[in-house]
Structure I
Amino acid sequence: MDGNLSREPNLTGADLRKARLARANLSRAELSEADLTGANLSGANLSEANLFGADLADANLSRADLSRTDLPSTSLSEADLVGADLAEADLMSANLGGASPVRAVLFRADLMRANLTDANLSGADLTGADLSEADLSRADLSGAILVRATLAGADLSTAILTQEQLEQATGDESTRLPSELPSPASWGEKSDERAKED
């Protein structure tokens, strides 16, 4: 399944496990509840697509255009999102019919150098995610889980988040933080420990 699909395809609930969709044009596609586990979507255009509840675990989304994409309650655990464009993407937790909120899961996702400007990541599970050098300008991280997330070199200077969230993550001297939030003391300690090991 390489190449272009028809414009704005409806692939609701489709089984696309391990599909080869590198550089495919899936802009505005309906992919809610689709199974894209392990799919190759490297460089694909998924801008403004609906991926609500889709399974993108272990998918290759490096350099993919996911701008303005709906991704609430989507599983992106262990997905490769290096250099992906997630500007204005919606990764907010969803409340489905009074059930407890479902989180967008980005567990151990690789978001290195990803563009997450204006992204809605409120309530997202970013446990162990690599956000090194990611642009999180104006991103909403309220309620997001940042346990063991790597924020080295990330731009969080205008992001919405709390000191408590920062304390659970790992950053360094190049991490840009909002002016009202100081770097956690543990970040300096880890750097000192590494320096002793070198």
Structure II
Amino acid sequence: MFNIGYVIVEDDIAGERFACDLNRCRGGCCTLHGGRGAPLLDEELPEIDKTFPHVRQILSDEHLEIIRQHGMVEGFPGSYATVCVDQRACVFVYYDDDIARCAFERAFLMGITSWQKPLSCHLFPIRIRNGNLDHLHYERIRECAAGRENGTILNISLVRFLRDALTRKYGEDWYSQVLSEGTRMNKSKDPVV
């Protein structure tokens, strides 16, 4: 582990090769079994409320009915998450050729909204464990095996793949430092792009 400012970074985050391959994983991170959806920051709840009118037309009738019955978010301050459908799919998932995709991100990419998606989704497979310092943990799940293979083939590091998300959370200066540290740690390995 190493520290960059007020953030603890696990070593494998700096060394892992990773690049999502949706054609193989089918958006598995958005449909994990367990009944609890994407972790949310308290300050993201107003963004969800503000953005929902723009994403509702993207969602299926089934997901809209779940939202009508159970709401969009569950939990309490400091521990909110999106509601799930059938203990699996996030309620904001829509399907495109059987690939689970995020309605928030689609609206963002279409230029309809300015909020991309929850930070926890943007950072995945990195999770933030909060304490006195943020602790970045790489969540190595089997659903992301295709992403690890793809990252190895393309020679893309997890840190580079998640550049936008990490910069969104910690800023450009922090990102440059974590990238430099990852490069330093991996000098003896194949170059990481």
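Where a number appears in this text, it was derived from the coordinates with a stated rule and is not lab data. Quick caveat, the model's predicted, so the values are computed rather than measured. Cβ atoms are built from the backbone, for glycine too; each structure is taken alone.
Taking mean count of other Cβ atoms within 10 Å over residues 138-145 as the criterion, the top structure among I, II is I, with the largest value.
Quick one: helix-only ellipticity at 222 nm (-39500 (n - 2.57) for each DSSP H run of 4 or more, over all residues; to 500) came out at -3000 when computed from one of I, II, so which one is it? Answer by label: I. Can you say which of I, II returns 11 when relative contact order in percent (Cα under 8 Å, 6 or more apart) is computed? This figure was derived from I.
If we compute FRET efficiency 1/(1 + (r/R0)^6) of positions 10 and 50 (r between Cβ atoms, R0 = 25 Å, to 0.05) for structures I, II, which one ends up with the highest value? For this comparison of FRET efficiency 1/(1 + (r/R0)^6) of positions 10 and 50 (r between Cβ atoms, R0 = 25 Å, to 0.05), the top structure is I.
Looking across I, II, the calculation of Cα extents along the principal axes in Å that yields 54, 42, 23 traces back to I.
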